[in-house]
Structures are given as C-alpha cells and as structure tokens.
Structure P
Amino acid sequence: MALPFVPSDAVMLAVQAAIVAAPRADPPGLDWLRRLGGRWWALLPLGSIVLVILAIRGVSQTATGLTYLALVAVPILAALALGWGMRGARPGAALAAAPLFAIAWIWRTSLTGEGAALILSALSCVTLGILLSALTPPSWLKVGIVLMAVGDTYLVATDLLQAPNNLLTLAHPAAGLPQLQSELFGTIQMGYGDLFIAAVLGAVLAREIHRQRQAAALTFLFAAAFDLLFFALSELPATVPVALALIASELLRRHTTAAESAERPSPAGGSTTVRGAGRAWVQRQFSAPPSHK
C-alpha cells in the first residue's frame with residue numbers, strides 16, 4: 001500500500017531541511033577551487049533549471065542521458081559528503097554509499113529502496129553545494145538562491161516545467177538500476193534541484209552554525225505551510241521555501257545585529273547595558289583609578 005500524502009510529505013520536507021544543516025564549514029582542499037571563483041557562478045542554480053528544461057524540450061533523449069549521469073555521479077558525490085563534506089564526516093563513512101546504492105537497487109519499488117535513493121541524492125547535493133559555495137562569494141550566492149526560486153516559480157506557473165519534468169521522471173536506467181535523477185518517496189515527488197538548492201543554502205551559512213540550523217528549521221516550517229497548497233494544486237516549486245528561509249534568516253540577523261548595537265555603550269560612556277566582552281570594557285573604563293596630569 002502506498003504511503004499516504006502527509007507522512008510522505010513530512011519525510012521529504014525533513015530531508016530537505018536536514019540538507020540545509022548538513023554542510024560543514026570550510027572542508028579541506030578547496031583553495032584551488034576558490035581561485036577559479038567569481039560572482040557569475042551565482043547564476044548556476046537558475047541556469048541548472050533553465051538549461052535542463054530547454055535541453056529536454058529540444059532533445060527528449062536528454063532525460064535518458066541525465067538518468068545515467070545521475071546513476072554514476074550521485075553515489076560518488078554522496079561518498080564525498082559522507083567522508084569529507086558534511087558535519088561529522090569521516091573518511092571511512094564514505095563506504096556507506098555502497099550499501100545505500102545496493103538497497104536503492106534491490107528494493108527500488110519499496111519505501112526502503114526509495115528512502116535509500118533519497119538519502120544518496122541528498123548527500124550528493126551536500127557535496128555540490130559545498131563546491132558551489134567555494135566558487136561563489138556568499139552575498140552573490142544568496143542572490144542566486146532567490147533567483148532560482150523565482151525562475152522555478154515562473155516555470156511552474158507557466159506550465160513550462162511539467163512536460164520536461166515528466167520525461168525526466170519516466171526515464172529509467174537499464175537492468176532495473178535505481179533512478180537517482182528525481183526523488184520519489186511514497187506519494188511525494190521532488191526534483192533534484194529542490195534538494196540541491198537546500199544544500200547551497202546550508203553551505204553558504206556553514207560558518208555560522210546557529211544560523212545554519214535556524215535556516216534548516218525555517219526551511220521545514222515554510223515548506224510545511226507552503227505544501228498546504230497541495231490540497232488545491234498538483235505541483236509546487238519546492239525551491240520557494242528555501243528562498244523564504246534565507247530571506248527570513250537575513251532579516252533575523254539584521255534585527256539581532258541592530259539590537260546588539262543598541263546595547264553597546266556610546267563613546268561618551270552614557271550606556272552601560274552591554275553583554276559579554278562589552279561588559280568587561282565598561283568595567284575597565286569606569287573602575288580605572290583617576291590619573292593626574
């Protein structure tokens with residue numbers, strides 16, 4: 001029996017939110033990649049959707065090619081995430097990608113197989129998000145996240161996404177190998193790009209673990225509220241909650257910064273309501289013995 005909508009959706013959204021919290025800060029060995037970076041890489045998230053849609057609409061065999069590309073690349077990228085890119089990564093953990101692939105293959109028609117394939121895809125996105133964040137200045141990459149959500153929404157609203165997406169979903173590799181280019185769990189389907197953009201958000205916030213976890217929670221909350229529209233619509237752009245989580249996180253950061261600035265002492269020493277290191281500064285200023293000139 002197929003898993004009902006609500007638990008299927010809850011699992012998918014939990015995975016998307018977990019991806020935001022997964023990337024570690026500054027994994028080793030990326031200095032060479034940073035030298036190739038620039039702000040134009042911020043267009044890659046949007047371009048990945050547009051180019052794939054145009055390619056599938058132009059050449060239907062593109063969907064089959066992407067299926068085999070995902071079949072090869074996803075397990076490798078997932079192994080990199082387990083052994084290098086995610087928080088708590090250990091080199092030996094990379095070997096876990098092999099049994100996950102086997103489970104996704106052997107039990108591909110069950111929830112167990114679908115779950116293994118979903119985890120593999122999610123982990124591969126963590127690696128891709130880290131690589132893109134190494135290439136792109138954070139402020140520009142944040143713009144890229146919003147642009148991808150805007151583009152995704154336009155494609156869904158104008159019905160330009162549905163036909164290519166259906167072709168991509170129906171494409172299967174030979175010999176019953178797992179389908180890793182599109183994510184299915186129970187009765188809910190999500191595009192690979194929807195997981196990828198969550199990983200990009202996590203990677204761009206990875207140096208601030210509190211904000212990264214906050215954005216993960218916001219992603220889940222926004223996505224859960226957004227998915228209520230499924231009771232009226234059959235397809236939604238799952239990139240939108242990720243962009244909303246980013247915007248909300250930025251607003252919360254500015255509010256916190258403004259509040260902390262208001263509590264710092266003025267140059268004249270008129271305010272003593274400060275925290276942490278600021279309190280020590282005030283104590284030094286006001287408890288110092290008077291000096292004679």
Structure Q
Amino acid sequence: MKISAIDVGSNSVRLMVMADGKTLYKQLETTRLAEGLAASGSLKPEAIERTARAVQMFAAAAELNGAGTPYVFATAAVRSAANGADFVARVKQLTGIAVDVIGGEQEAACGIAGALRGRDGGIIDLGGASTEITVRKGGKTIYSKSVNIGTVRLFDAAGQNRGALEEVIAKNIAEYGNLDLSSADMYGVGGTATSLAALHHGLDKYDPKVVDGTALTAEWLGREADLLLSLTVEQRKQLKGMDIRRADVIAGGCLLLYRILTAFGCKKITVSESDNLEGYVILKGLTK
C-alpha cells in the first residue's frame with residue numbers, strides 16, 4: 001500500500017511516496033516560503049501562494065499515482081511567522097488538507113528518526129529558516145535544539161557578504177551552548193547537505209544513491225565555502241553538481257555547516273537521503 005507525505009520547508013516543498021516502509025521516490029519544488037521572513041517576521045503573500053500551489057500540485061500527483069491524500073507538515077517558516085495561519089488556511093482552501101505545523105523539537109525528532117532509524121548518533125538538519133542538532137546515545141536523546149538560522153534567513157540577513165555572514169552565524173550558533181560532537185557519528189540531512197554532496201561528487205545529474213552516505217569533512221566544507229563565496233551566483237551555477245535553485249543561498253549554508261562542525265569538534269558528517277519525511281511517517285505510526 002502506498003502512502004505519501006509532503007514537507008513544507010522554508011526553501012522548498014517536497015513530496016515523498018512510500019510503500020511497505022520503503023521510499024519509492026521524492027520530488028521537490030523550490031518555492032522560498034521564508035523569503036523576507038528574517039526582516040519582517042511574516043510570510044509574503046506571494047510566497048504563501050506559490051508554496052500552497054506547490055502543495056496542491058504534489059497532493060494531486062500523489063492521488064493520481066495511487067498514494068492517497070498526503071500527510072502535510074510544515075516547519076520553521078510557518079511556525080515562526082506571524083501570519084503562518086494564513087498559509088495553513090490557504091492550503092486547506094486549495095486542497096482540503098489540514099497542515100500539521102510541527103515544533104522545533106518534533107522536527108528534530110523526525111530528522112533523527114528518519115536518518116538513524118533507531119541507531120545512536122546525531123543529525124544536523126540545516127534548513128531554510130532553522131537548524132536542528134540532535135544527538136542520541138544509548139537509545140535516548142541526550143541533546144536536541146532548534147535554532148532559527150538557515151540558508152534563507154542567512155541570505156536575507158547577510159546576502160553574499162562574508163563578514164556579515166560570519167557575524168550572523170557566530171551569534172546564532174552560540175545558542176547551542178557548550179556542545180561536544182567529537183565522539184558522535186553525525187549525519188547531515190536536508191537540502192543543503194545533499195546539495196553539497198552533489199557538488200562534492202561533481203554530479204552531472206543528481207543521483208540520490210550516490211549522494212546517500214557521502215562523507216563531507218570539515219576541512220572540505222571550509223574550502224568549499226571559500227570557493228563558493230569567491231564566485232558570483234551566476235558563476236556558481238556553472239559548477240558541476242550545483243542545484244541552480246540553491247545557487248544564491250548555498251554559500252552561506254556551506255559556511256554555516258562548516259562553522260557548526262568546527263565549533264563543536266566534529267570532523268565530518270555523513271549525508272543521509274533519509275530525513276524528516278521518513279521520520280515523520282515513522283513517528284506518526286503511518287507505516288506498518
């Protein structure tokens with residue numbers, strides 16, 4: 001039996017179709033829901049509309065492909081916006097689906113459930129408007145925190161300016177406190193991590209089987225951040241493996257990930273294609 005779920009993120013909307021507990025495929029539409037959120041505290045009407053339309057499109061596709069009405073959940077952009085309810089209402093109007101707006105801790109729990117499937121270790125889920133770090137040891141979560149910093153927020157706050165990016169990043173990652181990741185097997189989930197893995201491999205066409213399990217060292221991330229910040233957005237689009245939809249925000253995202261690793265003693269992350277989409281259906285008991 002097929003089921004489907006839609007993740008409404010701050011940068012993109014993603015559809016996942018599963019059968020018998022296995023992911024059959026995922027599709028993505030970049031809608032930049034969090035555009036301007038850092039400055040105004042509210043979602044732009046045009047961002048609400050294009051994102052709600054993407055949900056409508058994916059919901060129709062899921063039903064057409066026999067995966068039923070999708071479960072839809074939204075993360076940082078919707079939960080932190082003053083008018084997040086407007087987005088929820090628009091999706092309900094277009095599709096009849098009630099959006100589940102999940103909190104930061106629940107988002108982190110979904111991410112670690114999807115990536116680790118019960119194993120010990122940790123995740124860094126770098127999104128468009130928030131970044132979750134979660135660590136599990138002995139089968140128990142020993143650390144979990146969501147901070148309102150992500151690629152779209154970074155871009156809105158600092159653009160492509162290295163000094164400004166460093167300042168915003170330093171201020172925000174201080175919120176994680178005295179964290180030591182040196183002994184944990186850390187996994188990177190979300191579009192920034194997978195996009196960086198595609199760049200690492202120089203893929204002509206995105207291949208989730210190649211991306212999954214890619215090790216990105218802190219040293220490589222530092223060099224890649226330097227490279228990306230030295231290029232214009234148009235020049236980045238020419239790089240092998242670049243997702244052109246992320247070309248404007250990827251440099252800040254790479255720098256943020258590098259600073260997180262170096263700040264907390266983590267030498268590398270392993271990129272996981274399995275993430276909060278899988279985790280959401282697992283934690284909701286939607287798979288048998």
| task | Please state which of the structures P, Q yields 18.8 when Kirkwood radius over Cα pairs in Å is computed from it. | result | Q
| task | Rank structures P, Q by relative contact order in percent (Cα under 8 Å, 6 or more apart) and report only the one at the top, that is, the highest. | result | P
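I have 2.0 for distance in nm of label points 7 Å out along Cα→Cβ at positions 178 and 242, calculated from one of the structures P, Q. Which structure is it?
Working: P: 2.0; Q: 4.3.
Considering all the candidates, the number was obtained from P.
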| Answer label among P, Q for the case where helix-only ellipticity at 222 nm (-39500 (n - 2.57) for each DSSP H run of 4 or more, over all residues; to 500), calculated from the coordinates, equals -13000 | Q
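If you rank structures P, Q by FRET efficiency 1/(1 + (r/R0)^6) of positions 42 and 210 (r between Cβ atoms, R0 = 25 Å, to 0.05), which sits at the top with the largest value?
Values: P: 0.55; Q: 0.05.
Once FRET efficiency 1/(1 + (r/R0)^6) of positions 42 and 210 (r between Cβ atoms, R0 = 25 Å, to 0.05) is tallied for P, Q, the winner is P.
Values quoted throughout were computed directly from the atomic coordinates according to the rules given, and no laboratory measurement underlies them. Please read all numbers here as calculations on a predicted model, not as lab measurements. Cβ atoms are built from the backbone, for glycine too; each structure is taken alone.
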